[in-house]
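Multiple structures follow.
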Structure P
Amino acid sequence: MAKARQYLSERARKEIASQAKYELARRSYVDYCELVHHGRWKRAKHLDLVCKKLEDIIAGKTKRLMIFMPPRHGKSMTVTKTFPSYFLGKFPDKRVIEVSYSGDLAEEFGAANRSKISEFGMPVFGNQLSQVKATKTNWNLQDTEGGMLSVGVGGSITGQGADLLIIDDPIKNREEAESETYREKLWNEWQSTISTRMQAGAAVVIILTRWHEDDFAGRLLNPEYGKVEDWEILSLPCICEEPDKDLLHRQEGEALWHEAGYDEEWAAGTKERVGTYAWSSLYQQSPTPAGGSIFKREWMNNRYKALPRLSMIIQSWDLPFVKSLESAKCAGFVMGRRGADIYFIDCVNDKMEFTENIAAIKNMTAKHPKARAKVVENKANGPALISLLRKEIPGIVPFEPVGSKEERALSITPYYEAGNIWFPEGTLWLHDFIEDLISFPNGKYKDTIDASVQGILYLMDKPTTSSPPSEGGLNKESYWKGR
């Protein structure tokens, strides 16, 4: 009898514990995700934030939500594979439509939510699947008007309405992202079909990795394509670049998901493997123009394996006065000229204290002793910097900029367009520099642009035949002629 009472007591405790878990899952979307994935879904700061924003959808606080996250960081598992079942648990008479890039993926998303309703609908919310309509892509709840339809882009949703519309990565790959034809097809599908299915007061959740500046999210946020709705944007780059804007209050350079192995070392390796262009879009949610704005990508193809004999070699520097999270970077190039051609040789680009700037120039001088002139912009903090640098480093030459950054950049684009600019083959810093050029003038950091434009203007202002050294400023500075 005592054993029976003990057994009943243990069973009762387990029942109470189960009921407590179900109650927590009903009240909290984070707890629901933990429950329905049987421990496979792990909490993380960025996923907690996603869950909070989805609860705002439930509460009616948010009607338009965009979530930008890197690949393999839990967005589909947290949102598309799970949230419809929770939404229908809360609102069993509502309808959900999910759209993804293919029918197969839509089937996967529909089946994932159906299985969660099948297993947890009754104990958590008191609802269950209808046996009348219960396919993987189109199923209903028993004795209610609610249910879910999942389709690929272009799939039939005629006659269906949505109280919750989820669009999960409608672009499959880079080929589709770069295809203006496909982007136009997707936009037309949105305008003529998908958006017309929304019920009055419907909520829309769009989950993307940003492929292209003119991708689906880009068009929705571009007033050229119509009125821009009041979208709440949850953008979570893989590596924090702007701490003052980071939604998770990360430090600069901090990775998004250490716990899953996606740390800084993984990020550095991935960036090197996929290239800066793909990294900026897919992982940082900051796509650069494919063709470029002022500088065109097709102008960046000249590579050299060995330097020719150059008539002049210089260093060109854009130097900040102080180092801070908000400050610009220190950017320096070693560059040379042969006839009409400019050759980029080496580069430094990082945030530095003033003493580190001096060390960087000294190190570059030791590495490239023939680059004797060190050209520094003589503007803003420039005079103070130049005065201090001249006490430490020989060959400091002040450069007087004329016009805005954009005007100076435009003035040297003919050299790029004509094929007069050459880059070293197989150099790690080159990828970042080219993306800086392509994204200019909209990129965050313009230091490499300033330093490179300044160097080109200086080199092209110099004669390439021997002449005696002379004293004075920019236009009289002596140069080295390689022989």
Structure Q
Amino acid sequence: MVSPRRALVSVSDKEGLVEFSRGLRALGFELIGSEGTAKTLKGAGLPVMTVADYTGLHEGLGGRVKTLHPKIFAGILAPRGDEKDLADLDAVPIDLVVVNLYPFETTVTKPGVGLEEAIENIDIGGVSLIRAAAKNATRVGVVVRPARYPDVLRALQEHRSIPEKLRNELAMEAFEYTSRYDAAIFNYFAKRQGTVLPPALRLAYDKVADLRYGENPYQKAALYQEPFPFAATATAEKLQGKELSYNNLIDLDAALRLATEFERPAAVVIKHTNPSGVALASTLAEAYSSAHAADPVSAYGGVVGLNRPVDLATAKAMKKDVLDAVIAPEYEAQALDLLKSKKKGTFLILRTRGPFRKDHGIDMVRVLGGVLLQTTDFPTPRPEAFKVVTKVSPNAAQIRDILFGILVSRYVKSNSIVLVKEERTVGVGAGQMSRVDACMLACYKAKAAARGSVAVSDAYFPFRDGVDELAKGGVATVAQPGGSIRDDEVIAAADEHGIGMVFTGIRLFKH
């Protein structure tokens, strides 16, 4: 006599549950269900034995130990052909485990959720069932996601069992599912302790896309996504364009991060992660036109970040320029139609989800053998804290441009010099090995627009040569952190050229 097959079903997410269980019953499966799941199945007219009826242990402690029973785990962990030991335990083999967990991650992201509610949503029995079934994947199938129900039913209908390849895939998914769950719990408690940089790093990112390639065509790359309720590159919706590449996402992220810094309409043009132009204006279209005009040669094939919904005027301004991508919070219908016509439909258009946030959380970079973490919070630049160190003092408009330049400089690779005039970059010297070269490059980029501009340096001037180069370009004011052993020499050079200089006390390195 062939022993009947059995499925243990205990799910928090009941999407597709009834249809899947009905399919299992049609294939001859007996169903054992936890109290809430069994109630749902009985309500749909399906025969099901409750866990309590099977174990003889009726739920106590609010249901906390309903599935934590030897008869349950013996039925899951028993190898094939071990019926005698099962009989000694008055247990039967369980062939399929269908379990998903209390919604801990969803619960702790709700506004105002308390510790008690969070703890109540830490699943114990469900995690144990999943791990037991995945461990015994040579015999038992385990399903943790409703999206897998059709695959399992199809396999059972075609093969009368779950093929080994699918069983192994399901087991891997199960271990990934429980590891993510554990990571979420650890990270929640680490955050509650006020630990900005936790004692251990536990990541739980889902793969959402294979990318066209990495930085170069011979490199493979993929995008993994974390739960992030604010505007983010990884969670942005692609409205049009070719498949994303690694470089696309790196550049789009640089554009989005810088665009979120500003309250007024802002436009950012990025090329190879550095801003070629950034501008503020009373309208988004004006801001974009100014940002692109700051360095139109470098902007060729660049990406654009905007902090306002894209209107028709902005789309028209972008339409005439050669660009690869844009990221923005929204698009008016006519503007979207116009942008979709760029580059014969290959132009990438991304729409962010969620509100903008200036604090971007924790950044990480891998080094060989480890990972570096750092916070992204930034001290608010305050003019009253600036120290004027020269005979010439900056005026109100120049102070405003210094504040703008500081926010831009945060996102320019060091060594960097940012030249600003009327809240618009006019020249950027980025990623240079020496500061004097960054000064020369910024002035070269700006040409005549350097005259009367403000220069923001990401770090102090080690020698006076950088100030001499800025003076050649006609720069009127320099802002730098200060702190060099040659500060007196640098200040004297500024006075010699009639340039104003302020020490901000804020270093802006970006590696």
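Since every read-out is calculated from the coordinates, none of them should be taken as a lab result. What you are looking at is a predicted structure, and each value in this text was computed from that prediction instead of being measured. Cβ atoms are built from the backbone, for glycine too; each structure is taken alone.
Given a value of 0.10 for FRET efficiency 1/(1 + (r/R0)^6) of positions 161 and 353 (r between Cβ atoms, R0 = 41 Å, to 0.05), calculated from one of P, Q, which structure does it belong to? That value comes from structure P. In terms of relative contact order in percent (Cα under 8 Å, 6 or more apart), the structure with the greatest value among P, Q is P.
Where does the value 106, 59, 37 come from, among P, Q, when Cα extents along the principal axes in Å is the thing being computed? It must be structure P, since only it matches.
Among candidates P, Q, the computation of Rg and Dmax of the Cα atoms in Å, for residues 169-232 alone that gave 15.1, 44 used structure Q.
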